[in-house]
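Throughout, read-outs are computed from the coordinates displayed, never taken from laboratory work. Only a predicted model underlies this, so the values are computations on that prediction, with no experimental measurement involved. Cβ atoms are built from the backbone, for glycine too; each structure is taken alone.
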Structure I
Amino acid sequence: MASRDTSIATLERVWADRPGLVGWFTTVDHKRVAKRYIVTAFVFFAFAGLLALAMRTQLMFPENRVLGPDRYDQVFSLHGSAMMFLFAVPVMEAVAIYVVPLMVGSRNISFPRLNAFSYWMYLIGGIMIFAAFLLDIGPEAGWTGYPPLSDSDFSPGKRTDFWAQMITFTEVAALSIAVEIVATVMTQRAPGMTLARIPLFVWSMFVTSLMVIFAMPAVMLASTFLITDRLVGTQFYNAAEGGDPLLWQHLFWFFGHPEVYIIFVPALGMISSIVEPFSRRTIVAYPAMVLSLVATGFLAFGLWVHHMFATGLPPMGNSFYTAASMLIAVPSGIQIFCWIATIATGRPVLRVPMLYVMGFFALFVLGGMTGVMVASVPLDLQVHDTYFVVAHLHYVLIGGAVFPLLGAVHYWYPKITGRMMSERLGKLEFWLLFVGFNVTFFPMHYLGLAGMPRRVYTYLPGLGWDVPNFVSTLGAYLIAVAVLLFVVNALKSLRRGQVAGDDPWQASDLLWATSSPPPPYNFARIPVVANRHPLWADETGTPATELAVVDGVRSDRRELLLTSPVDAVPTHRWAMPQPTIWPLWGALALTVLFVWTVFEEWGAVWGAIPVAITLTAWFWPKRGDQGEPKEAA
């Protein structure tokens, strides 16, 4: 016992961050970085939500004058950009940064310094675009940035330049996290966690990360072409000089539609993580669930042209993308039926996380049905760029992603903080959000069918749009109240919430095998996995008596156990890098380069010098670095 206490004390000392601000800026602990990511993402979400309220207030009455046309263009452009690039994708990856290493039984994420660097890039990119908006140089061409609206003739000044660079900032961060998650899942799973025993949330993030790696270079290329058109005089999107504005749409939507599933697939994993413990049984048809996730990720790359049906593409091509757009509903349907079967054959407990799951079922099915509708070319041509599409988009993204996310926050909050969120406030916030969401977005289906175009800042009276817009705005304020209650619940529970214990939900995965909140090293000894539910003795949720562990990983240095990709057999012991300030300096140097190029093309040359210096210092061998991987005993 004394030896074990000594080992834990050594682990605490070795894995602890430096005290004070130095430790805050230099940490490479995946949990601390993830918490910053999550909080920052929700702050950006709140700002984007305020912009949405401003839009709905402007549209509450015909010929309203709350916002002028130019400011309205900036508001709706930044709202969409912030929700997609600064909240939806980053918050899903942020949750994965915290949860995935714990779920696979590892002490840290792969490439922890890259993880810290990605956060600083994300934070700086978000601050830059919101600061530009406050200085009246916010984006004005919509979150999709279509040329020629976004070229120099129609968007003079630096508005679109800052927007294009913000995309580059956030995609650098997203790609970094994707690489980390793929490497973690492939090489750091606990011994015995074969591919057939990986938790479904880990599978969902693995598929999502591969999608990010293949999809996001397209939008980075598109934004680079756009900014060189504007700053250097290239003509990628200028039809008069041999370019093609449709090239932007192909590049953007090759990323943009997989992005919908980059947001949605993690939510599917969250639903599985919640349904299992609250149904008191393992997920029905685990292989079908995994194959559905993989199929969704694969099919997502064959849908992008359904955003371009109105551009005059060949009918045969349109038919292919119509079929693919309808086909992708099949794997999602399979998962919904598997969840329903799990709940029906288990012993369901209706707590706040499960309420959000039920809300997801109702809202996502409705959003999926309208998605199948707009996959049809004749209907899409009628409702294209109307509020019908706005309603569909929000039912899919809020109903299909934000509801599972909020349920997952309630579910994983005890693990992150050690305290429970209030059940009473949680139920109130859910019902306000559910009612407010439907009051806001359901009338938009009617508005779209009645002919109201999206992206207009006002409308004339007598068109039949007055009442639906008024009702929709009331619903938007109800959503704001619900989100405010969620924030109050989270902050209040942080200090006054019930002490959770290590496993308050009696869940089955390794995330709950350590203390709440976890120590800096996650696991004193690396666990061994013998089945898909290591903390359960059987498929009905009976707690297991003891969890097997493996010895041989040193406690006197930051060391991980690496395992084989398929069967999770121990192969090496890996010494992790020490905390360092250089990821922050690297992000600041890259910021100088990106911002400099907004004003002068030579910034790409001279700005590369501090980037090279910081990267050299980052990777230069230091006395505290800990050597090469060694074979496991």
Structure II
Amino acid sequence: MSQRIEDYALIGDLHTAALISRTGSLDWACFPRFDSAAAFAAILGDEAHGSWQLGPLGDGTTPAPATRRRYVGDTLALESTWVTPGGTLQITDFMPPSEDQTHTPHIVRIVEAIGGRVTVRSRLRPRFDYGLVRPRIMAVGERHVLVAGPDALWLDTTAPTAVFDDVLCSDFTLSEGDRTTFTLTYRDSHQAPPTAIAPETALDRTLAYWEQWAAQCTYRGAFREAVMRSLITLKALTYAPTGGIVAAPTTSLPEDIGGSRNWDYRYCWLRDAAITLSSLLRTGYREEARDWAAWLLRAVAGDPDRLQIMYGITGKRRLPESELSHLPGHLSSRPVRIGNDAAHQLQLDVYGEVTDALDRARQAGLGVDETAADLQIALVEWLEQHWHEPDEGIWEVRGPRRHFVHSKVMAWAAVDRTVKLIESGAAHGPLERWRGLREAIHRDVCEKGFDPNRNTFTQSYGSAELDASLLLIPQMGFLPPDDKRVIGTINAVQKELTTPDGFVLRYPTAGDKEGVDGLEGDEGAFLACSFWLADDLAMIGRGDEARELFEKLLGLRNDVGLLAEEWDCRRKEQVGNFPQAFSHVALIDTATALERAAAALPDPRNDGAARALNPAGRNR
């Protein structure tokens, strides 16, 4: 497909999601869950791998892009409008949301002429198992069913429909005020046919659901539109039955167009828990935060020796990685991968993120019980024996393990939060020993992970390279924002890791497997890291600079307010899996941080732990 990643918009039902392009083509959808095999995978190949083109019939062979698109208010109903020489066409796409465990997925497309006269074309060609399997199409009364193995899709439409070359085809003309509807419903093939739904009623209920959900938002700052769209996106990436939030609804959208940095993000990362919990709580969404905390506790269980950095949406542990050789990849970016072997990496920072998430949940009164405290104690008991080991780090490198500074900082955070838990009387543990452990990790990082000649922390012990994760040092309370080493690190990241546009790279990439991550090729600026820089600038009193960067980042969103993982500064487009929860969480955090900075309010992410440990800002 020639569509750019940012040309897509998201619809979803809290169980799965779909991506629809500017031309009205549905090019990605998995049924019945986010992590199921795709029935529409054209975004990773072409229309032959599963697509549903719907829009005005133009003169050429290439469908025309919509003149404009928008979400209807604070909802996930997508409205696309084409202004053609003959008239104006509007398509409203949505998936009725449900938190019911027995939910049946529907994709509803309402087509209406709102002026003049327009001829419309629909070409529905699902291809099950990631574009590999053509379904058998049968007419059942006025309905059509497309069946392949265990899967079936039922089409209900008011448009005349015929089958041609394994494609369901509809061509029809609408005059002003005319409306035609399409509803595509997933069903296990052995089950009875699904009950047809009324599209207009489903639309009313969908709009009402999202409007009521959005009304709970407590953020009233200057960036409400961007924050609200990001919150709706996070909600859309939530698997309602368990509360787990996927990193993105897609797999293998490239970080480097034409390259091999293509990964499956349809899973739940533990490190996302802390920042997502914080963002949800900060904006009034306690129920979602509670569900996320409950998912976290179930997934981690009680064995720190077997802690994974990611899990499936139900808490599943086995996520074997494989390649789909039949798919050419987005803009020839291969391989296309499903599953993710990084699930079994050693990433010490996750222990810090889990304990920080539990700490936030406890402080917010989300009902985490004594078993959560027991888990936290067990995690630190394990970490006490292993914090000094090298690991793969926050970026899941596939090169040799290193002593990543961020990993050590997060190990410190795990011990720090647990020491405070014991001090509060909510748990029992070796308080004095762990106070000493906290100080020992802090000293180790400041001695081995800091370059005094350049006045900056480094990516790993003994390395001269930088890493954007160092921007989290003040945010985790490891050192106060006004510490000279923190300010020096921020300045160094700005100097050495920013693009000409001012956006932040995660770390230097060598372009070949000799680099720190063991991968070929390069990548774009990492959007979450760019938001972190804005956070830090606000924390050290450079508010105008922080706001300027934040507004530049907002300008990278697509026309409906969505962000992928990265920004390709050469191609001037978004890259990576889309939309990316991490990017939207970081956007929310920075928006609220800027509001606090403008009002001179303290940052709850920096609770003074570092000042209490080193009141003079010195490590010895």
Of structures I, II, which gives -21000 when helix-only ellipticity at 222 nm (-39500 (n - 2.57) for each DSSP H run of 4 or more, over all residues; to 500) is computed from the coordinates?
I
Figure out for me which of the structures I, II the number 4.0 belongs to, where distance in nm of label points 7 Å out along Cα→Cβ at positions 325 and 525 was derived from the coordinates.
II
Structure responsible for 2.1, with distance in nm of label points 7 Å out along Cα→Cβ at positions 69 and 389 calculated and labels I, II on offer:
I
A value of 3.7 was derived for distance in nm of label points 7 Å out along Cα→Cβ at positions 189 and 589; which structure in I, II was it taken from?
I
Given 17.1 for mean projected area of the Cα convex hull in nm², for residues 93-380 alone, calculated: source structure among I, II:
I
Working back from 19 (relative contact order in percent (Cα under 8 Å, 6 or more apart), computed), options I, II, answer is structure I
I, II: which one has FRET efficiency 1/(1 + (r/R0)^6) of positions 301 and 581 (r between Cβ atoms, R0 = 25 Å, to 0.05), as calculated, at 0.60?
II
Volume of the Cα convex hull per residue in Å³ - structure with the largest value, from I, II:
I
